[in-house]
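Quick heads-up: structures coming right below.
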Structure P
Amino acid sequence: MDVTSVDEVLLCADPRRWRPGDSWLAGGTVTFSYGTDITRGAPTRLLDITGAGWPPLVWHHEDDGTVSLEIAATCRIAELRALAVEAEPGGMPRSSLPGLDLIAPACDAFVASWKIWNVSTVGGNVATALPAGPMISLLSGWDAVALVRRRDGSLRRTPVAELILGPARTRLGDGELIRGFHVPAASLRERPAFRRISLTERGRSAALLIGRRISDTALRLTVTASTVHPVVLDVMSEPHARGGTRTVRADGSAWRVAIDRAVSRTGGWYDDIHGSPAWRRAMTHRLGDEILAELLPGIATGVDAARGRTTGDLRMERSTR
């Protein structure tokens with residue numbers, strides 16, 4: 001669709017050149033679908049960052065022998081998807097990075113053709129801030145940090161889960177630009193679980209949950225799509241204060257109460273044509289129970305009915321371990 005408000009398109013990735021009326025352009029799949037920038041309104045200039053020349057994926061070797069990952073905002077979905085099947089990503093055995101198993105189902109959650117995969121970008125999906133944005137789900141589930149360029153050229157870091165405020169709303173200030181995302185080494189080493197469901201077969205995500213087993217007795221659970229922004233809970237055998245992240249006992253009833261309270265504080269369950277709030281809540285509870293049963297067998301209580309059950313229309317591909 002034509003964006004009729006635009007007078008000029010520039011190849012530019014310099015926040016210092018931004019002025020009122022500008023919008024950053026990456027893949028543009030949402031901008032050109034709606035005919036406007038749904039996060040800011042009708043733009044008069046588009047600043048196209050796709051020619052910035054940023055490497056899509058960069059591995060960082062840590063002092064302890066592990067690797068972390070930096071994903072450029074301009075990384076195409078197809079480029080990220082290809083990483084899921086690399087034999088030795090970052091020079092490491094694929095089996096040592098089970099967190100990469102989340103890439104395939106997250107990319108599939110776009111429910112999009114290869115044409116979209118080769119245009120849509122990771123940064124664009126995050127900046128658009130739609131509840132069903134699968135890159136928001138993936139990066140939040142990885143505890144990824146957004147690297148944001150301010151208008152003065154300086155860099156600030158914000159967890160992706162905190163960058164999203166609500167549908168089409170972020171913490172990005174005027175002219176601020178997402179440069180990329182840092183995925184910590186621990187998130188790639190920890191065993192994950194993935195659950196997604198839609199109201200119709202292969203429809204838009206109505207609830208998407210990602211779990212990571214962060215210790216022998218605890219997991220980190222990220223809830224997206226059914227909520228207006230990511231909600232992160234630490235579920236553990238003995239809850240305690242943990243860096244501002246909500247903690248809850250590893251019990252089906254306790255975690256369901258915790259997510260209900262967290263959602264009620266942020267405006268309730270998301271409501272659109274892809275699922276009613278009551279149904280999204282029920283499915284979130286169901287999927288969360290399944291993740292607790294999968295990642296904390298013998299530890300999580302109150303989830304007996306969920307053991308061995310996998311709800312949803314997407315499956316996580318497991319690497320050989």
Structure Q
Amino acid sequence: MSVTPTSTAAISIKGVRVDYESFTAVRSLDLEIYPGEVFGLIGPNGAGKTSTFKVLSTLLEPTYGEVYIDGIDIAEQPEEARRRLGSMQDLAPVPTDLKVWEFLDCFAHAYGLNKAERRQRINECLEMVDLVGKRDAMCQSLSRGMTQRVVLAKCLLHSPRVLLLDEPASGMDPVSRVRLRDTIQELSRKGVAVLISSHILTELSNLCSHIGILNHGELLDHGPTRDVVQRMTKDHSFRLIQIKTLGANAELAAFLDEREGVLDLVAEESQVRFKFSGSPQDQADLLKEIIQQGLAITSFEETETNIEDILLGLNTVPGSTQSSPPLNPAV
């Protein structure tokens with residue numbers, strides 16, 4: 001058995017590079033994730049997240065580099081590594097002509113569980129994702145969120161030590177997202193290492209103990225979530241302002257767009273966010289002007305930088321001269 005000699009990491013990635021012909025999706029990636037950590041990998045589309053997940057799940061061979069799953073070299077012993085892995089891809093297919101328990105039983109059998117073990121693990125995993133009541137339901141009758149949770153249950157049947165979740169909350173309703181969060185937290189308490197990517201950034205910030213910022217195939221920073229956010233926001237020359245409004249905010253957005261010191265204005269439903277580079281007095285004057293304009297606002301507050309703010313700023317991160325990726329591979 002090939003075991004990495006210097007690390008007790010559940011996932012160990014050493015100098016991994018992924019090339020698609022002339023395009024480099026992942027470059028010199030080094031990362032370690034430990035048992036019990038919930039690690040969020042974030043970055044814009046094309047950052048290299050999907051390619052990284054494919055390598056870790058043994059679906060894609062890296063151009064070069066080493067990957068260890070629970071101490072197993074996936075290049076030398078891919079089958080053994082897969083026994084330690086649970087991998088959930090975005091929009092994983094589920095057969096419509098099987099009952100939930102039948103679908104899970106097929107995979108439990110493939111994992112080598114005997115009949116008694118299969119029955120026990122199916123019940124345990126359905127309980128873990130809060131779908132015991134759907135055991136005899138047809139898969140085709142499930143909602144999108146329930147289907148995602150059944151797929152998660154499938155990934156847990158063989159008690160993996162490492163769980164890879166690529167956009168697991170995609171299409172989930174709020175209730176299913178809560179169930180997903182509870183399941184991941186329970187697995188973390190049991191020592192399972194969870195690597196998750198998601199565009200629902202509020203979920204990641206509330207769920208992940210650690211995050212990594214991936215952009216143009218390069219890992220810009222990683223570590224405990226709060227530490228990474230602080231390091232990625234070294235520029236204190238501006239403050240983040242959030243204004244909540246009554247109803248439509250188009251008039252407020254147009255007014256702010258013409259004000260000096262207002263940067264990166266984002267207008268959402270009943271809310272406007274922007275960076276403000278002025279002094280505290282300038283900020284007070286801006287609030288006064290808004291009130292004098294008679295614009296209906298319910299709050300005006302300075303907010304802390306979060307994961308979403310970091311992701312929005314990645315398009316301006318220097319240092320990449322890559323061309324666009326090829327059309328076929330999802331990176």
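Please treat every number below as a calculation from the coordinates, not as lab data. A quick note: this is a predicted structure, and the numbers were derived from the prediction, not measured. Cβ atoms are built from the backbone, for glycine too; each structure is taken alone.
Ranked by relative contact order in percent (Cα under 8 Å, 6 or more apart), which of P, Q sits at the highest value?
Top value of relative contact order in percent (Cα under 8 Å, 6 or more apart), among P, Q, belongs to structure Q.
Name the one structure among P, Q that distance in nm of label points 7 Å out along Cα→Cβ at positions 57 and 185 of 2.6 was derived from.
Q
With Cα Rg over 2.2 N^0.38 Å derived from the coordinates and found to be 1.15, which of P, Q does the value describe? Don't jump to the answer; show the numbers that get you there.
Details: P: 0.98; Q: 1.15.
Only one of P, Q returns 1.15 for Cα Rg over 2.2 N^0.38 Å, namely Q.
When distance in nm of label points 7 Å out along Cα→Cβ at positions 273 and 289 is computed for each of P, Q, which one produces 2.3? Please list the in-between numbers first.
Working: P: 3.2; Q: 2.3.
The correct label is Q.
A value of -10000 was computed for helix-only ellipticity at 222 nm (-39500 (n - 2.57) for each DSSP H run of 4 or more, over all residues; to 500); which of P, Q is the source structure?
Q
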